[in-house]
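Colleague: Just below sit the structures, each encoded as structure tokens.
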Structure I
Amino acid sequence: MFKEKVVIVTGGASGIGRCIADVFRSEGAYVYVIDKQAEGEHFVGDIAQKEVLEAFVEYVVARHDRVDCVINNALPLMKGIDECSYEEFQYALSVGVTAPFYLVKLLMPYLVEDGASIVNISSSRDRMSQPQTESYTAAKGGIAALTHALAVSLAGKARVNSISPGWIDTNYTVYEGADAVQQPVGRVGNPMDIANMVLFLCSDKAGFITGENICIDGGMTRQMIYHGDCGWRLEK
């Protein structure tokens, strides 16, 4: 299905991004990864920097005259209002929102006409929060909103969707007890749960889906929790 397709994955040197890149490779795609992690066979650079994104796009299009799939996955900084500086907050937004926008803008002339797919990796934190997570949460909320805006602007050229992962353990740890059962499916997620949806959204099977956000969290954000109900207790 993806044989010889050209795929870009940001933040693809480890974690969910690496899993996504590996699955596309196993399908026969040409995969181009950009990551600030120094080790590995990928384009090394910080996507918060405009010049790095421009150089990366030049690198890709020098080898191919088209791009089929773009996966905006790079991880923003997570800091809360007590400790996050102005510069750190701006950096989180640069990685999480500005870079995906600018990367798509640069790639527009090369997107396969009426067949390209863009998948943005948001987070279930785009709709719920823990204390002291403002920079990450704002970035993830921003990319979720950017998704439907791009879907409308790129109508007829590319489909644009986003995925909001819940708790995904990138080491494939199997959890038991409360950590597992707080998800209605009874387990913590793993990177393949996300990669499988990315492949589906980039395939022809998802040809009627655009502008959508799909939350993959084992049902956790759908479960109502009240102190003292069903055994749930808040301890402070």
Structure II
Amino acid sequence: MEEQTYKFKDKVAIVTGGARGIGRCIAEEFGKEGAKVGIIDLLDNNYFIGDISKKETLDEFAKKVIEDFGHVNYIINNAAPIMLGIDECSYEEFEYAQRVGVTAPFYLTKLLKDHLAPGACVINISSSRDRMSQPQTESYSAAKGGISALTHAMAISLAGRARVNSISPGWIDTGRSRYEGPDALQHPAKRIGDPLDIANAVLFLCSDKASFITGENICIDGGMTRLMIYHGDNGWKLDT
């Protein structure tokens, strides 16, 4: 039996987008710590398959969670919105991204708030794109900015009932591609992120060790958002 770091045995953790990537890693780490995990994802999984952009899906999922577990200790709003830019993104696609990235985390938390156990936590997975962008990323960046702001609003509204924090991952290698060379070395940490970097932070924030942290956003990006870039510095050149 694996040694457990946190007191999560028989606690209930809900993870959206939990069938792959960061979400899957988070779900697996909660499971290793003895938690009961319920995930929702469009992809095949052993708990609930569904589209969180739809109100009726969230209603059905929340009902199942309450019937199966009776209470919730941790809500991890992880499911990712689509990334499309202003040149190609339609009204409907932009709206869909916001439903997945902002509306669903709000509504799922609303549905489960009366069933939160003492010491409950909500963790919203944002992105370093909540503060910086590449061209043609408006749908995703807007959703991630929205969930970052939603975090501090919910932290105040749920004060005394749940701590609410968000994590903004940078470049995370969810495909286990083992990036090397400039892709890795451009990061002040000198590597690409691993899903465990995010999962470890989620579990810490949900634990009693983080009991004085709420309404906060933690950017986990290997230092990239702190790196100032000017033409001619550190080998960087602007091609015009």
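Colleague: Computing distance in nm of label points 7 Å out along Cα→Cβ at positions 11 and 99 for each of I, II, which one ends up highest?
Modeller: Result for distance in nm of label points 7 Å out along Cα→Cβ at positions 11 and 99 over I, II: largest is II.
Colleague: Let me ask another. One of I, II was used to calculate distance in nm of label points 7 Å out along Cα→Cβ at positions 19 and 187, giving 2.7; which?
Modeller: Of the options listed, only II reproduces it.
Each reported figure results from applying straightforward, stated rules to the coordinates on display, with no laboratory input. Quick caveat: nothing in here was measured; it's all calculated off a predicted structure. Cβ atoms are built from the backbone, for glycine too; each structure is taken alone.
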